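All of the numbers you see were taken from the coordinates with simple rules; none came from a lab. In this text the structure is predicted, and so the values were computed from the model without any measurement.
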Structure 1
Amino acid sequence: MISLEIRKKDVEHLRNRIFNISCQFNRSAYDASYIALAEAEQCVFITGDEKLYRAISRQFPFLKLL
C-alpha cells in the first residue's frame, strides 16, 4: 500500500486567482482552488474528473488525468 502525506493548505492568499480561474473557465470555486494551489505550488494536479480535464488541461499543462 502507498502511504501519502496529506497536508492542509490555506488558499486565502489565492482568492483572486481562484475567482479568475472560476470565472474564466466556468468552474466551481472548489475546482478552481485546487487548480490555483497546484499552479502556485508548481506541482502536478492529478484528477479523475474527465470533464474538468477536457475543459482546462490545455491551459494548465500540470493537470493530469488519472
Structure 2
Amino acid sequence: MLEMSGFGLFGAFLLIGFALFLLNIATSVWAYLDAKKLGKSNEYALLLLIGTLIFPVAGLIVYLLVRRA
C-alpha cells in the first residue's frame, strides 16, 4: 500500500532529502553572490557561504535581516 511503483517510502525520503540538499546549495550560492553584488568583502561573502551551508535556515534568515545594514 505504501509502495509507489517500486520506488518505496525510503526512495521518497531519499528524493526529498536530495531536493532539500540542492535547495541548501542554491540558497547558499545565492547569498554569496548577493553579498558580492552588494559590495561586501570577499571574507564576509565566504563566511556567509560557509554559515548558510552549515546552518541553512537560520543562516539565511539572519542574512536576510542584516543584508542591507
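Observations on the model:
- Origin of the derived value 4.8 (mean projected area of the Cα convex hull in nm²; candidates 1, 2): 1
- For -14000 (helix-only ellipticity at 222 nm (-39500 (n - 2.57) for each DSSP H run of 4 or more, over all residues; to 500), calculated) the corresponding structure among 1, 2: 1
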